[in-house]
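J.: As structure tokens, here come the structures.
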Structure I
Amino acid sequence: MPRPALPLNPGESLKYVVVLVKENHTFDNLFGAYPGANGSTTAVLSDGGTITRPAITAGLLAENPSHFHDDAVTAYADGGMNGFDLIVQPPPGLGTVDPLLPFAYYPQALVPNYYALAGQYALCDAFFSTIMADSFPAYMSLIAAQSPAYEDPTGVVWRCGAASTVPTYDPATCKTSSAAPCFSIPSIVDNLPANLTWRSYTEQYGTGPLSSPFDAIKGVYTKGTLPNTRLNSALLKDLRAGDLANITYVWGGNASEHPTQDICVGENDTVAIANALMQGPHWNETLLIVTWDDWGGFYDHVAPAVAPCSAGGGPFNLGFRVPTLLVSPYAKKGLVYHTPTEQASVPRLIEDLFGLPRMSSAAGSTARDGTAGDLMGTLDFTQAPAPGLVLQPRTCP
């Protein structure tokens, strides 16, 4: 049975949750120098030596560090977090990667608006990827609190009916195999009552039908996702007009921050979305969650609590830390949230805010929303709704 909605501030409530998914940065890569957070600007190497990590300078990154599942296992080094210098670079076809690039970090001067949002709202410094993987498995975790897939092969179309297969694993045995990217698992939108709406903003890739990660969930795909899917280019107009679904996911795009993109462009994109929400008619009823999908091949010093795999196949849950901001009039100002959480904590929070049942309660489900850490501690519904912090976009190089 659905749980009752949480008691909220009298006359106010969080009616809208927007999940903005950026790409490919660890916590230490983006917030390693943030005051009061568990960050680091040094790194331990495989030989036991320690280096001072280089600060990134403005502009495009030189390359895209390798960040497949096997790379993450190498970097994890059985919990030592000192195998990052052992990752074979470069990834196929991507040129020569500077051996120090995976250790580089962004100083505050290059991400001042992210620091500003963290100072005004809540920043999580113990938020982990639900699976030790790259992009699309992370997307699954954010909407389904789990991912049967553990890697995102190049060229795969992640949609039911696509002629593709992806590497998968059995969370009960850790045995690996492959399957079509069409998973019979529950998702966060399965149990929405008639009075709640959802929407997914994405890019148009190629000439196929417009699709988003929800199209890889069989139960959602078969009902038809197109009425709930819009182009990223429509997002700001919709937000400014107050045309907002109760649950909204925003994926990727040309400002996703995926290397080699200039993070200035991605930060400006985040600021534009946040500003549109803050200046729109629903700010006092909205939570914006800004998170990153995967580690991107970048260093992080905190070892995830990885469950052992006795059947082979290497570790899968959890993956490395990724930055996460909770921006809302009810966010605790300047909070650095140290409670261990993960990508599955995002659907858990949505369930709690809207009184939805846990996906993990379905028969045979291996969803992690029932065990993932709780993000509710970042919010305070007894405080007066805080006004939005409208920021100025930066001039990018």
Structure II
Amino acid sequence: MSMAEPTPDGRFGEFGGRFLPEALVPACLELESAFRSAWADPGFRAELDGLLRDYAGRPSPLTEAANLSERLGVRVLLKRDELNHTGSHKINNVLGQALLCRRMGKRRLVAETGAGQHGVATATAAALFGFECMVYMGEVDVERQAHNVFRMTLLGAEVRPVSSGARTLKDAVNEAMRDWVSSVTTTHFCLGSVMGPHPYPWMVRELQRVIGDEARRQCAELLDGGVPDAVVACVGGGSNAAGIFAGFVDTSARLVGVQPAGGAAIGRGLPGVVHGSKSMLLQDEHGQVSEAQSISAGLDYPGVGPEHAHLAAGGRAEYPSVVDAEVLEAFRLLSRTEGIIPALEPAHALAWVVREAGRDLPRGSTVVVNLCGRGDKDVAQVMALTHRS
């Protein structure tokens, strides 16, 4: 099973597509045409590669977590995307979309954000390119990610709190899409994950596959031409997982996307349509989208990217879940064993490795964990939870 281009109507098997108000169909068609043209243009690719290298700081290293490995009995390699400029993998996607925005002759970016990392990356690119920037963020996330809200405003973006629904990521996406409908001639919607209408799931995956391509080369060197036994990443919408999986989907490596127990759309969800595409969604008995719950603002989403639903349906990737207590323990464990404070999002991936080491992950296995974000943004939240308990 591969992670190739979707069908012409944007399908990965039964999932994906373009389910939109008529007013947005031309915008998606324009974006698909612009991306296809840009992705085939050596000049565009060279400019993006230069930005990723000289501005974002790529390639990110693959770090041997020797102390954690000794403790768990499995060899843990960390793909260090938290070392990117802005502190997460989000900058990979945003720099590409900012270049596309300029190529399309638009001067305004609108984005959604949960944990704030995509919002920070979008505000950063907007400052670099001289664009206007509006970021929508649920009120719950504004409160628990105040550090990132300040970073966005410092960078010149307007952060607009969203008070509808559960006041989290799903609701921020809704408001960003409404903004896009009303301003599509001047605005590009810089969607942060592998969700939404075609071409976003495919385009964002292609912009994030730099993670997997790098990790594949690094593993070949470190493992004497071999591949790891497992590649593990957290999954909300799933862009960091799609990016690293793309480098290993054609190998023997297990692909493991770890979901929050309160948002496990693959496992607890049913097929449905939200935010312009068909995927697996948490739903109530009436078919309405249910609210997700996660200690991590970035994974607090009731669905999953359609390509992940396709990989799960085909058996190529597996999507277990972990509970918040396991995530907090993994957050502390990596900090104390390796001196690396992870974001709560990749702490989900670490939590699965910690739980399954010596069980579902046999002793002596080699596992690559995508450390897609750093924990600066989460320290105050974890400190408050620690004091509360």
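J.: With mean count of other Cβ atoms within 10 Å over residues 182-189 derived from the coordinates and found to be 17.0, which of I, II does the value describe?
T.: II
J.: Follow-up question, since we're still on this one. For which of the structures I, II does the calculation of mean projected area of the Cα convex hull in nm², for residues 30-149 alone return 9.7?
T.: Of the structures listed, the value fits II.
J.: So percent of Cα pairs over 17 Å apart, for residues 118-189 alone, computed for just one structure, reads 41; which one of I, II is that?
T.: II
J.: Still on this structure: Ranked by distance in nm of label points 7 Å out along Cα→Cβ at positions 110 and 126, which of I, II sits at the highest value?
T.: The maximum falls on structure I.
J.: Comparing I, II, where is relative contact order in percent (Cα under 8 Å, 6 or more apart) highest?
T.: I
J.: Still on this structure: Where does the value -5000 come from, among I, II, when helix-only ellipticity at 222 nm (-39500 (n - 2.57) for each DSSP H run of 4 or more, over all residues; to 500) is the thing being computed?
T.: Answer for the origin of the read-out: I.
J.: Have a look at I, II and say which one yields 17.5 for mean count of other Cβ atoms within 10 Å over residues 78-85, as calculated.
T.: I
Read-outs: derived from the displayed coordinates by stated rules, not from any lab. None of these values were measured; they are calculated from a predicted model. Cβ atoms are built from the backbone, for glycine too; each structure is taken alone.
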